[in-house]
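Once you scroll down, you'll see the structures, which are given as structure tokens.
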Structure P
Amino acid sequence: MSVKLKRAYDPAEANDGQRILVDRLWPRGLSKDKAQLDEWNKDVAPSPELRQWFNHKPERFSEFRQRYLLELSHNSAAKELAESSQKQTITLIYAVQDEKHNHALVLKEFLEKQ
């Protein structure tokens with residue numbers, strides 16, 4: 001089907017399909033009711049070490065992407081999510097402000113190649 005991306009603070013829409021939070025940490029200031037999530041999949045988020053190394057620095061994104069794709073290739077939860085994304089529309093929900101340099105973009109890329 002399809003994989004979409006959306007920030008956690010954006011409103012849910014009917015065409016989102018299954019809404020999955022893919023951050024390891026809960027988004028600040030967001031209630032569970034307002035998030036309208038179907039699932040919180042912490043296991044597909046970057047490892048704490050990789051996330052801390054990246055530290056949302058755009059100049060590190062290229063190397064972060066390579067390291068995270070490697071993590072995903074050994075991640076059973078990511079493989080299960082890829083199977084699910086082939087059967088239904090899913091929206092990967094993330095909290096970070098930078099929409100061009102974030103782990104959800106890399107995860108989407110990984111899922112679409114499976």
Structure Q
Amino acid sequence: MVSQTTPIAKLDQLPAAARDRIEQLRLLFIDRSKGHLTQIQQILVERQTASELLAADANLMKLAHSLVGTSGIFGFQALGEAAFKVESILRETGYKEADFAEAMAGLIDQLNSLD
């Protein structure tokens with residue numbers, strides 16, 4: 001389970017309608033993020049062929065970048081950090097496959113633990 005790190009005191013200062021909308025957006029983020037698991041699995045299968053490696057890595061980098069940009073908004077710091085690690089590795093020329101696999105496992109764990 002990933003905990004929300006948004007300061008409760010600040011949220012409590014918002015009008016009820018704003019708090020409700022933020023919670024709706026948070027739940028939508030969680031739902032969409034869990035949908036990324038299916039995409040990741042498909043991309044990892046594509047990645048197994050040399051001809052698809054570059055395209056698959058580009059798709060994974062785009063997906064990770066998206067998660068980096070939005071996870072912090074909803075208080076999922078660990079998810080953002082895991083996504084950043086994947087994105088950073090994919091940006092490296094000649095990265096080690098073991099480093100990539102470890103980073104992807106961390107990202108998948110974070111996505112699986114969203115509540």
Structure R
Amino acid sequence: MGNPGMNWAGFVGAILVLAALPGAVFAGLQVALLLGHRKHRSAKVAVVTAYRFILLFARLILLPLVGGIFFYQGWRLDPLLQFGVFLLAAGYLGELAVSMVYDYRAWQNRKHIS
């Protein structure tokens with residue numbers, strides 16, 4: 001039987017669950033702005049909107065799900081895999097932060113234009 005205490009994977013799971021809410025809020029704002037302010041209907045706009053819906057789903061449903069799995073079941077991983085999960089999640093959170101900054105700046109630009 002393993003030690004179900006806090007470890008790398010549990011720590012990563014908690015961080016992923018906490019990062020899901022702001023990520024989902026920013027993705028939801030981008031979807032709302034895309035649906036509300038599009039002036040023409042083209043294939044590019046449809047692809048961008050579909051991509052933003054996928055991001056919204058991933059940040060709202062999948063990110064807390066993965067974080068919960070890591071938090072509750074991460075103690076079963078050996079230390080090397082736990083550290084690998086930590087590095088993978090750190091890279092994902094870095095990309096999430098960059099994406100959230102981009103979403104915020106796009107929202108501010110559209111707010112000043114309208």
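Among P, Q, R, considering only relative contact order in percent (Cα under 8 Å, 6 or more apart), which has the greatest calculated value?
Going through P, Q, R one by one, relative contact order in percent (Cα under 8 Å, 6 or more apart) is largest in R.
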**OP:** Rank structures P, Q, R by distance in nm of label points 7 Å out along Cα→Cβ at positions 43 and 59 and report only the one at the top, that is, the highest.
**Re:** P
Original post:
Can you say which of P, Q, R returns 13.2, 36 when Rg and Dmax of the Cα atoms in Å is computed?
Top reply: P
Subject >> For -11000 (helix-only ellipticity at 222 nm (-39500 (n - 2.57) for each DSSP H run of 4 or more, over all residues; to 500), calculated) the corresponding structure among P, Q, R >> reply: P
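All of the numbers you see were taken from the coordinates with simple rules; none came from a lab. Model, not experiment: these values are computed from the prediction. Cβ atoms are built from the backbone, for glycine too; each structure is taken alone.
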